[in-house]
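Several structures are given next for inspection.
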Structure P
Amino acid sequence: MRWSDPDRDVSRAREIALGALEAGSLRCAWTARPLSRNTLDIDHMFPWTAWPCSDLWNLLPAHREVNQRLKRDRLPSATTLFHAEERIGGWWEQAYLCKSESYLPEQFLHEARASLPPFSTDASGDIFASVCLQRIRLRHDQQIPEWEGGL
């Protein structure tokens, strides 16, 4: 038996985000700033350093400056998460849940069920509520520094 470290893979989310850019516009999940190929980063909502999880629900389009300089390895505060709820849910719907011809909705929901506290329906609002509970657990159990958002 050997321990296998999880992969920090954001390639699928990046590919989907680039497709969204080509099809129209894409905004930072945290600040609503418009994104371009040069400013697009894929952020782990809950920092990889604290919780190595590259599930689709945890990967968000973010402005490179926000991801690399401002948020970095910090946990979004409850207020920051609350203010980003509509953008996060919109991203989940656009990128994963409304893809009826692909495996993405099933993968997204399977990953969310496996790694988040239980949620009652497959609606993005219920999944978001579960994300908020997980944020509380991570903050309490690991004392991860919080990011208050801004910009």
Structure Q
Amino acid sequence: MVSYTTCMIQMPLLVREPKGKKAVHPSDIAELCKDMMDFAVESFHVISVNPKNVIIDRVSVSMGLVDSCLVHPREVFRAAIIANASSVFLVHNHPSGDCTPSSEDLKITRQLIESGKILNINVIDHLIIGHDDDWALKFFSIRESGCCTF
């Protein structure tokens, strides 16, 4: 007799957020991810939310170099699918502190929005975390800037 087992590859969970915490505004996500402004290299995280924008979890998808980070839709949406999320916030940091999106940031954002549409997982926003000269939190919301159509 042959037996079959199922195996599910788990993403490394960075933070399990308190139940009931809602993400209403990009500043909510920026505050949640303010620890990223201290990272010495770029890091890309996915915040999964349920249909009421209640945060399910935060997963680190990729860590890169001081000025770049490799991101692919497969890894980004694997985290959301495992979390059974209806929507996601995308977040990455700029170790330099400058939150201005690069052309690559905008390109990957557009690609992830389109990938999310195929999977029926809404990309709510993509935030870039940085800091000012006094190391106070700064962030850039690609949705609010109008740089990409969500």
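Only the coordinates and a few stated rules stand behind these numbers; no lab work does. Small disclaimer: the values here were computed from a predicted structure and weren't measured. Cβ atoms are built from the backbone, for glycine too; each structure is taken alone.
Given -12500 as the derived value for helix-only ellipticity at 222 nm (-39500 (n - 2.57) for each DSSP H run of 4 or more, over all residues; to 500), which of the supplied structures P, Q does it correspond to?
P
If distance in nm of label points 7 Å out along Cα→Cβ at positions 62 and 118 is calculated from each of P, Q, which structure is the one that comes out at 3.1? Numbers along the way, then the final one.
Details: P: 3.1; Q: 1.6.
Label of the originating structure: P.
Hey, distance in nm of label points 7 Å out along Cα→Cβ at positions 38 and 142 derived from one of P, Q reads 2.7; which structure?
So the calculation was done on Q.
If we compute distance in nm of label points 7 Å out along Cα→Cβ at positions 54 and 110 for structures P, Q, which one ends up with the highest value?
Evaluating distance in nm of label points 7 Å out along Cα→Cβ at positions 54 and 110 on every structure, the highest lands on Q.
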